[in-house]
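Asker: Down below are the structures I want you to see.
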Structure I
Amino acid sequence: MAGVAIAATDVPPAEPRTKSRLLFIDNIRWSMIILVLSMHACDTYSPFGNWYYVDRQATGFGTALALGIYQSFLQAFFMAVLFFIAGYFAAAAFDRKGFSRFARDRLVRLGVPTLLYMFVIGPLTQYFLSWTWGKGGFGHQWLTHLRDGEWLSETGPMWFCAVLLLFSIVYGLARLSGWRERNVTLHGTAIALFIVAMTAATFAVRIAVHADASVLNVHPGDFPQYVLMFTAGAFGYRGNWMAELAERSCIRWGLLALALSVPLFAALVAFGGGLSGDTTLYAGGINLVSAGKCLWEALVCVGMGLVMLAVYRRHFDAQGRVAKWLSDNAFGVYLIHPPILIGFALLLHTLPMGAIAKVLLLTLLAAAGSFAVSAWILRKSPLRAII
């Protein structure tokens, strides 16, 4: 699904001929949302990552290494997969609706939930659950939140929707100017070029921008991956990659990329400072460790994307009642999960369990609670139309 060709043919763009809804894409989407909850559960107990509420206990080397590997692996591909899917459907939506309806739809479906989070869900979470706001009453702190401009950086997990809205508008303007994707051909050289382009662009940004900087709650160093994946998704729609990419090729090239990432990751951990707890070189700058990390992320992103496309299309292109329920509520879960996850984390605080066990338990509880709230509250409210 990820990392596909950049080599355009001279054949005029053909419209994809999909006979029915691609249910495996819906299944990929809700799977990635559950991984988002897993990541935030890791952020709660792991020595790595940032989150509203952390409950970090002393961990042994093995636990820290396991959590670090898992979080790094997820970060390398799971949000990029969602951007690829979004680019795929953005191209389809523009073809059906034209610029005006396309832009209006994106403003409502992405902008309204983001604003709801920034002005309501996020502030309530910070004041009453994570206790990251000051004293003086919620109303006072909320007005301060508006006056000092802090709300501009308080997108929380809805940074994805804010960035996706930006990408969608830029894409719509490009299409309005007369540009449109051309058919592309998937082959090994094209995949390699895509990986190189992602690596180079990410490395360049991380030289220029400090790792601690953020825009819309996103590290600029991750932007090249997201832009390229969204763009690949749009080209993927034009070439009907979801339905027509050969399964054998996806598996072959995907597994090759993942296989190459394994020794590279081991070298980065062994020689980059990870074993001694020094993560300075991983953060960016002109050094081989940063360049290697950018290459590793690109390999995992492309490899996981291709393997997931083949596996989900072959084995998970159907939905029973449970899968459909999960799919219907995926976006609601993404919107509402932070306060629910933090609430359960507070309840688990005194439980005598190790960090990894707590991550697993918190993920399960947060998923159950978030899906329940989405299904029984959000989707029975006026928000149903946009989630």
Structure II
Amino acid sequence: MRRAAALIALVTGLFSAGPCMANPAGKAGVTGPIKVGAISSAALFPEAAAAVQAYFNTVNASGGVRGRELQLIVADDRAHPGTAAQAARRLVDTQGVVAQVGSASALECAVNAAFYAERNIVSIQGTGVDPVCFDSPYIAPVNTGPYGSMAAALKFLSEVRRRTRVCAVTVAYAPPQKPAFEKIVTDWVARSGKPLQYAAMGIAPTEDLGNYIQKAVDNKCEGLVFTAIEPAVIDWVKKAKAMKVDGIDWVFLTPAYTQNVIDTLKADGEGIFAMSEFEPWSSRSGMLTDWRHIMLKNNVPLTSLSQGGYVAASVFVTTLRGIEGDITRESVTKAFQSMAPRKVSLMGTPFSFGNAPRHNPNRAAIPVRIEGGKWRVAHWEYIASQ
């Protein structure tokens, strides 16, 4: 519930709002530790930065990168724009990090994207949330994100589940989310040629969900995508059961894909779907072996958030090892801007960066479903968001 309270508080504080310029190029200490930053909303996404640190621990135990230790410096933005801005300037200008890796924040991209462009520094996000994360030349999230996941969920309902009366209810935790979700719907309708039977875009997180469940019934929805965080998902399912609503495929996004949802809903959760943005963490896929081993060794929970941190860290370290010469902020940025698309474990599409004006390299998701009290893969092929 701490995550829910922190994110709901963000609705009213998102757009309210000078450290020194020491070491602006991030060049100092080329023979010392490689300093890396991460900005997270710790109350919402605690596992992401912990997973990056776990991965760095493993690399450092094997000698680091060219004998240099990876030093992760994590800042908690407390889901506050002013704190996020200060954290970025402290990490980049004062502490001289060469990149941001594994950040997971409710608002950090929107606050700091222009600053990263000014400082010529890349951010490989572990969890991208706000729309700017997927619309910046210097930021590349490794997760599919709520917008890509919604597109994949609509495609899943229409093409895999063969539902003809598809509906959607999206929750906006910050103002920019509403138009971002609306664009997903517009694009999906244009590509599929199928209108949504019912859509409520950008509802407030405090609204009574029972009203929207009733509208789904009234509009004879056969499947509905709901884009809220975990507590709202639990509330939705409980209300639907209390209202005796059956026969509708409820499809939620990655925040619903947790063990807590199973433990809380128990039998009420049977049959609900969620979209996994990475190789499903609850499956027995062999691709999860290294991630699972590193997370368990470092006492990091096995969740989609820790997958995002792991993937961001692995992409970063692989890129570092391909750099010729000194590892500095400039050389790291150049390496990402010149890299070719690369297949990455746990992701459904290759990771890419390059000189593109925006980045959303992870463009696929796998549906999972609660069956017999466990999350099980509902469709073994990744579903592309576009």
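Each value in this text was obtained by applying a stated rule to the coordinates, not by laboratory testing. None of the values given here were measured: they were computed from a predicted structure. Cβ atoms are built from the backbone, for glycine too; each structure is taken alone.
Asker: Comparing structures I, II by distance in nm of label points 7 Å out along Cα→Cβ at positions 212 and 236, which one has the largest value?
Answerer: I
Asker: On mean count of other Cβ atoms within 10 Å over residues 36-43, which of the structures labelled I, II is highest?
Answerer: Once mean count of other Cβ atoms within 10 Å over residues 36-43 is worked out for each structure, II has the highest.
Asker: Given a value of 1.00 for FRET efficiency 1/(1 + (r/R0)^6) of positions 84 and 132 (r between Cβ atoms, R0 = 25 Å, to 0.05), calculated from one of I, II, which structure does it belong to?
Answerer: That value comes from structure II.
Asker: Could you figure out which one of I, II the value 120 for volume of the Cα convex hull per residue in Å³ was computed from?
Answerer: II
Asker: Related question: If helix-only ellipticity at 222 nm (-39500 (n - 2.57) for each DSSP H run of 4 or more, over all residues; to 500) is computed to be -11500, which of I, II is the source?
Answerer: Working: I: -22000; II: -11500.
It must be structure II, since only it matches.
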